[in-house]
Structure P
Amino acid sequence: MNDKLSAEAVLEDKELVAKFLKETTLFLGPDPEIMKSHDIMPITDYEAESVKKFTDPHQMASIRDRMQSACDESYEMLEQMGAAPGAKWGDVITGIYSASGDLTIGSAGGVLIFSVLVHHPIKFIIKNWINEPTVGLRQGDGFIHNDSRYGNVH
């Protein structure tokens, strides 16, 4: 009798777990469409117009240097603030991304191979959360991402 009840209880538990997993989204990522794409997105009309406004190579170099400095300084700050040993050892990268989620410039320090891998979570955020009312993205927003379920490297 106990064996029969135990078997019934196990079956009921399995059915309950199966129902929960079917009805519940555990993680939204990684997104297969994003993970399969390694291309840089085409330049937008706004980006093309912005580029046309700058014809002085010295001014462009100055702007690029400022962006590089911002990435390098944010890398140094992140390395100093990180609680995890990996962050303190430089197992990070910082960057500035285009509105399409492509890395435009990255820190000179850190694990530079990350520079070709870190766009996946940014593109996931753009695809899924840019217009999400409880999250959303606004001009000038900054964020730190370290969740491998969305396509990151750890």
Structure Q
Amino acid sequence: AIEGVSEGLIMTLIAEIGLDGIRKFPTAKQFTAWLRLAPNNKISGGKVLSNHIPKGSSRLKIAFRNTANAIGNLKEGWLADFFKRLNYKKGRATAVSALARKLAVIIWNMLVKGQSYQPPSLYLFLDEKRKIAAAKRIQKQITKFGLTDRDIEITKY
């Protein structure tokens, strides 16, 4: 079960598109675009002019957004952490839309591809990701300069 997802969203999904209706969408991107949850990127000359989600509403889109909003009020969980990070950076409305899209992709993968929902057990937060990236950069530089363990002597002070 996906944390924060209620039976109401699943019932709305079945009522709006039927039991096999989601299989009509070959990709998750097409499913989210049909829901009007995929960003409508307008690019000219390599510059992003607009990247908002398109206007338009459906009961299913509203159900996904309401579920995303409810997950945003949870105290813990990786979806709630994702929501909180986006909420801090971009605002609540953008975070609700992004999480609604993420939920739609997760549900599409579960129903069409048959994948089980597996939240990351040890979610790497941004500072841990930065540490790993820094270690990889240092390792790459060491191999670039052809240094060995003998050349690098690390002493603790």
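Every read-out reported here was derived from the displayed coordinates using simple, explicitly stated rules and does not represent laboratory data. Since the model is a prediction, treat every value here as computed from it, not as a measurement. Cβ atoms are built from the backbone, for glycine too; each structure is taken alone.
Looking across P, Q, the calculation of FRET efficiency 1/(1 + (r/R0)^6) of positions 60 and 84 (r between Cβ atoms, R0 = 41 Å, to 0.05) that yields 0.95 traces back to Q.
Look at Cα Rg over 2.2 N^0.38 Å for each of P, Q: the largest one is in P. State the single structure among P, Q that was used to calculate FRET efficiency 1/(1 + (r/R0)^6) of positions 12 and 108 (r between Cβ atoms, R0 = 25 Å, to 0.05), giving 0.95. Among P, Q, the structure yielding 0.95 for FRET efficiency 1/(1 + (r/R0)^6) of positions 12 and 108 (r between Cβ atoms, R0 = 25 Å, to 0.05) is Q.
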